[in-house]
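Listed after this line are the structures, all set down as structure tokens.
Read-outs throughout are calculated quantities, based only on the coordinates presented, and are distinct from any laboratory measurement. Model, not experiment: these values are computed from the prediction. Cβ atoms are built from the backbone, for glycine too; each structure is taken alone.
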Structure I
């Protein structure tokens, strides 16, 4: 129970379904006072109090589990390492993979519980083959669908998960919460990253990384001409596709807006260019996680590349990875994605989640992207 309206209603519905329910709030900060106040995060002191009051109204036992060390190692440190390497991670997705459906589920099963229920907007269905498999599908409310951040769950985790809100629009969930007397009925949804107190990711990274930062400054370079347009004070302040805050000292020769195309942590260079050069028509994903079996043939489906992004038609192929999970020479697989609908501003470190219709097939971490536009430009320059 995060302290929000979704998990509160999910708990109430689980009780009404006849389950023996215990409410659990996760203490994820080593220093709770450092988290933002108010209803902007998902694990503040205020959220803990809101969750406890909701459990009292529902009439279920309530506990706080301290997973701050595990969260710091698996989510916060991963977030810092990825940005230091010039990649753009999704910490909420990593939290689902490592904390909510791994550490929490492991402890719950050890204590004799059967499943973890959450307020995520997604649905579970039995597989059509009658082989006991569980399928993860998109939620009925497309505007609230959260299947993207659940695409890291494997079959074992899905079998021990319950998503009571998957068939319900958010507006109905709020109405139901009010009818149940839950004070969180009108509480705003959480935003930003819960462990960044003021929402300033770049400032937080510079402070926390310290000497671990890959650089303290570098040049902002026009990708097409090689012209130096300005300087910056650290690549951790940039993400692929960024337009604001580039600190370009003078406009590019063509006078058009510039976007971040590439980040080079070692040299400190941030390469920029016009928007069309952000177009991506293919990508490679590593460390795939499958909700069921991995596709044995090319899958003509769709992929989602951001938590709240559009779907893109794609052909997905699972191929051997010569640089497997344990380094060169180890066995492994990667995902090759051909995008039939180009995407813009896609960064290594983000997740690609694969869909077959509404069914989530699995996910992978984007390692490289391909751009026909940039390849053509480089060919002309050569």
Structure II
């Protein structure tokens, strides 16, 4: 009989500072560790678990699909991939879908597609204007596209072709557009920057500018898509139509799945330009079909938006009580400005109290509960957060 080796933290690469806690089970909005402690989870895998931990609809879909077909190769069609691509195109302004395994991979595909379009339609244009403080992934190209401070010196040399504009400053975009410009790429909400939203007027003016200058508009909705900010996709709140969109995180409900969507007019990949061994595999796509089935149920997105307003109201009350800064965001993607660099202390103390939250920057907290979190659970979390703030900060 083979014995199980003891669990060892030393066998994993130290790519992030992790607490010693080992999680063994999750259900809905709660996580359970190996010592039996229960945590209310408002991180949800960084906005990945759109329906909470191990939702029945996703578990059932995975079990059914696992018994049927896991991966026939991306060289062949499979039913879940066709079902999910149809759901995505019928509920967006896009015509074609390529499935990937991560948001970074989807964004890498968007960069390639824009450059291919520039080769074919704009005399080899290859530059993609991105934004300071943006986050597009951790591949070499998506790190270069990102505007996260300090990333330019991590793995030199950077991939060329990503001049940086300033979010909500249209003139900064206009000044960078030239003959080599193929596209402008942005997150409708910069999550890693602290939930900084693109303004409605800016998004509409940016769409007009891109159309007038003959460049593509790419929206990175890896974090904001799939109901996270209120509508099914964040671009829809601005009444515009981008040319390309990327999705990830919430689309798989906890399963590794992402998507690159494009209008037919810019969908110019040829056979061999794009691919991947696990891209569009039926197991992941079955999870995506289950997630979208839930998102599209009558009233689901309205309930999630209502819950987001409830959480925002509770956070504003705490901000007033403790003299903190503003509450940013919409839907179930919110941030609380603390006014000083103590966010990591708040996160650590909250975990000790049984609440999991995130600090994208030293001065603010980010909240990403499951979209189907109820108001009772939100009130419970707000109560835990209030206790932590009362210990760390004096009342206003």
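Summary table
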quantity	calculated
Of the structures I, II, the one that 2.9 was derived from, the read-out being distance in nm of label points 7 Å out along Cα→Cβ at positions 291 and 323	I
Which entry (I, II) yields the derived value -6000 for helix-only ellipticity at 222 nm (-39500 (n - 2.57) for each DSSP H run of 4 or more, over all residues; to 500)	I
Relative contact order in percent (Cα under 8 Å, 6 or more apart) - structure with the largest value, from I, II	II
Distance in nm of label points 7 Å out along Cα→Cβ at positions 115 and 339 derived as 3.6 - corresponding label from I, II	I
Origin of the derived value 1.3 (distance in nm of label points 7 Å out along Cα→Cβ at positions 227 and 299; candidates I, II)	II
